[in-house]
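See the structures that follow.
What follows draws every value from the coordinates through simple rules; no lab data is involved. Model, not experiment: these values are computed from the prediction. Cβ atoms are built from the backbone, for glycine too; each structure is taken alone.
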Structure P
Amino acid sequence: MRIFIAGGRVPSTFPYRTIALGTVGSVLLMAAAIGAGGILISDPLIGTGPLSWLRYGHGRSLANAVLYIGFALVVWAWVRLGRYVLRHRIGVRPVLIAAGCWMAPLLVSPPLFTRDVFAYLAQGALLYDHDPYTNAPNVLTDIPNVVQNVYSAWQATPSPYGPLFLAVSKGVVSVTEDNPIAGVIAMRIVLLPGLIAMVWALSRLIKHLGGDPAITMWLAVASPMTVVHLVGGPHNELIMLGFLTLGVVAALERKHVLAIVLVTLAMLTKPTAALALPFMVWIWANHLPDTRGKFANFVRAVTPSLGIFGVVYIAGTWASIGSVNLGWITGLEGPQIIKNWLNFPTGIGQLVHAITNVFTPVTQSPFVTGARGVAWVVLAGFIVWQWWLARGGGRTAVWHMAVTLIGAAMLAPPTLPWYLTWGFVIAAAFTWQKKHLAIVVAISVMLVLVYYPTGTAGLNNVWFMAGVFAVSGYAAWCLLRPDPLGIVAAFRRERAEDGGTERVGGGAATSEPRS
């Protein structure tokens, strides 16, 4: 059944305890990340201090345990908040307050489940004396403390990011210099305007796309994908999504020149946002008076779109890095060195290799390369198909744009967990069915947990992944049916048998959903 009811929502409560629960979890994440997160190789604050024991032996194990407990509390609070939203008991304000409370401690946390932020800083520093599209962080000598913390895979890899983001990174490094702690915190702060823009844009998008305001904010802003990956990471998707969502709003509100400008800026941040531009053309074409035919309208829309894109791209690139550089095209090859089964074609290649290897020893590379080659062809066809389906413009075009971005994240190597936010944030502004929300919960939890808190992948650890799938499924089940395994009910029965005052199976009346 549909869960959106147009108008008439009367919030009846404020989820103080749920917000507090998630905030406690976030504080635990922040504290435990000192020992178990993306810690510095040479830490001037913790390395030899009284807390250094958290990074070795039993101390490290304890930090990991506390970190996962903290994440469990954040997920628990998010699911509880979701039950409030589904029962129409709260509006947008409590959801945004909850998200803000859960994000705040992570602003000063060591990186969580990734080390990409150190690569951001190093690639920004390259702009001073090097071309970041032909050079890599390992050529830098003036910021050794930052460079040594760049993940090994990116040490010799040129930047795949747009020139605008590189300029932002350069600005951060110009202030924080070779202080990686200050650099991480400053990077999170400069990414926050993207989050604010995204929230504002989503509040406008739901009016065009039919979504429920509280559900949209719960999905796109309070989700662990945003709280932990995009803020706790942090990741530059925040800036890209800020420009992208603003551009979609502008297009739907017939401000087409502004829409092309904003989406081009999103591309100058992260090049994959370019996939949204052809869909902007359909929206524009369908807003033109239908007096000359649809093909003529398409030409009238695509011609100025190309001109605006060209001007903004050239001016934006020149202003950002001082030249018109297309090096990001070859830079996109760098991340493809990552091979994990989150990327659908890579997983197929690895599976076929594993089966073949049972009968005859062979190397994996040809299988993965072949599967990826086929996937590129499939992706190209998929993009064209989605674009053609979007020719009606309006919300139809936006939906197919979101599907295209999600498809690109899954089919184009590599697939990293936070890539799924590209299209999902847009899709969150549509109407959702309850069972589909449960699937989103499972996927969101899984996409955080598949990487260890240090930023390395746990995808090939069979027992670890079994636990990830179990936890993710349980979280989804809890959205649909509180306490599906009867854990809380069993605890209450035990309390009652021991002389407690709680009633079996229910407990005293409360303003919060049962957990």
Structure Q
Amino acid sequence: MIHLTNITKQHGNQVLFKNAGCQILPNSRGGLVGPNGAGKSTIFRLITGEEGLDGGDITCAKKTVIGYFSQDVGDMAGRSALEEVIAASEKTVRLGAEIAAMEVQMCEPMDDDAMAQLLECYGDVQQEYEQRGGYDLESRAQAVLTGLGIGPDDYNRPVESFSGGWKMRIALARILTLNPDVLLLDEPTNHLDLESIVWLENWLNDEYKGALLMTSHDRDFMNRLVTRIIEVGNGTITTYGGNYDFYLRERDIRREQLIASHRRQQEMLAKEEEFIARFAARASHAAQVQSRVKKLEKIDRIELPQEQRLVRFDFAEPPRSGDDVLAFKDLGKVWYHEDGRELPVFSGVSGLVQRGDKIAVVGINGAGKSSFLKVLSEQTQPSQGSVTVGANVSTGYFSQHSMDLLDPKKTVYETVRDALPQLTVGVLRNLCAAFLFPGDDVEKRVDKLSGGEKSRLVLATLLGRPLNLLILDEPTNHLDIQSRDVLLEALQGFAGTVLIVSHDRHFLRSLVSRVFEIDHGVMTPYEGGYEYYLEKTGR
């Protein structure tokens, strides 16, 4: 369907691809992976023609419809949410208008030849309209919007009234409703809650019949959808059969084999070079020396790809808290609209958090999970009930708002140093490296950091402090899989207590031992891990 052959692409001095290639086959399900800056988004832009090649070819079957969702949604204004989604299927809408115009023409008197020509054209247009799903375009747009969390009450809301995260959902709905032959999705789950992620997963598995190529930071999402992995890095593109977990295992096996081959080649080269150096001056061995020199010139040297060295940071043992960390009774929270109307979030919530608990707070979007964490962390006062904080409890709180509190003029190192003045330079640099700021990366200014880098920076300052209670609201947002693994390992080794909201199922499955579910203002505790919760609720 789409073939990338011997492609070469360079950004400045960085060579992204050199004579690389891969294929997107009909109905294939591919995951695009690689380190940040390796060229994943560039692959998408090359396929869509937004960027040009420096060398090689990209061929695509005629009439192939390509849908591309990126993190840059552009300007949205002047339409309702539903109109915005339908407008993306511009060709389909135009075909519908042509059909309507031809049906009007058919009611006018004309000679037989003209009618025959009109009917033939009408049949062709109608066939393409049907193939593009024109007859159920509006109902499909409504179903996709609802699945992504924008219900009937919001179909006719102006798009400019939605926040940035919700505009991303509208942009994603545009591409899904288009129902293209090839679907390119660049981080589609970034702004989705768990319910929307599961809906999208099911839609892609059950409803979408075309070819899919996507990037995602959500390991479960990737594993449940893809059957091949396309890895971008070190100037080349490598394809693996299987899902993401298979890729990780196979990549390690291939790397071990490559290292072994490299070692054997280096040993052979050393022997040959020793022979050449030893006998170069002897006329009796001139032919042999010349033969071996030519042999070495023809050998393709095995190059080992650069491997990012992960630094492990030994976090200090937090001070011991009392056995009862948080006790809350008849807790309730009400927010107020600007016009004074009450917006009840939850009420009558009672429970106990004990030392060493690692608790997931779950519930549908808007259930009050963030409000619950804000009350427990004393970021806001409860509207009713009480929270009792246990003896010697030292609390750290993370939310997406935490990133806005960073000083944009400071560097990474200055931010961590100012937050943790008691640590030595070496320990501070190790902490930065553990959160993927190695070497000169610590000199990056905050205002130059991506969302994921800012998240890692805030988490580094939080986990480096002597805290024994961490309350984390969506700490995995904006983090790539490697960064999530770093955070997961840090929290698994954390000896204190954790309450966390996250839509990363792998993360929750690997970390938590209890679950608090908030549903319709009521909290239900589950005395088991995330899999236990899923089993008990049938979610």
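Tell me which structure, out of P, Q, gives 14 once relative contact order in percent (Cα under 8 Å, 6 or more apart) is calculated. Source structure: Q. Of the structures labelled P, Q, one was used to calculate distance in nm of label points 7 Å out along Cα→Cβ at positions 147 and 171, giving 2.0. Name it. Derived from the structure labelled Q. Assign the value -20500, calculated as helix-only ellipticity at 222 nm (-39500 (n - 2.57) for each DSSP H run of 4 or more, over all residues; to 500), to the correct structure from P, Q. Attributed to the structure labelled P. Using Rg/Rh (Cα atoms, Kirkwood Rh) as the calculated read-out, with 0.98 as its value, let me know the right label among P, Q. Of the options listed, only P reproduces it. When mean count of other Cβ atoms within 10 Å over residues 227-234 is computed for each of P, Q, the one that comes out at 27.5 is P. Comparing distance in nm of label points 7 Å out along Cα→Cβ at positions 347 and 467 across structures P, Q, the highest figure is found for Q. Source structure of the calculated read-out (Rg/Rh (Cα atoms, Kirkwood Rh), for residues 219-274 alone, 1.05) within P, Q: P.
Determine which structure produced the value 1.00 for FRET efficiency 1/(1 + (r/R0)^6) of positions 115 and 155 (r between Cβ atoms, R0 = 41 Å, to 0.05), calculated from the coordinates; the candidates are P, Q. Source structure: P. Kindly point out which one of P, Q the value 11.5 was derived from, the read-out being mean projected area of the Cα convex hull in nm², for residues 235-418 alone. Among P, Q, the structure yielding 11.5 for mean projected area of the Cα convex hull in nm², for residues 235-418 alone is P.
Of structures P, Q, the largest value of distance in nm of label points 7 Å out along Cα→Cβ at positions 107 and 139 belongs to P.
Which one of P, Q has distance in nm of label points 7 Å out along Cα→Cβ at positions 387 and 411, as calculated from the coordinates, equal to 3.7? Here the read-out was taken from Q. The maximum of distance in nm of label points 7 Å out along Cα→Cβ at positions 35 and 427 over structures P, Q, that is, the highest value, falls on P.
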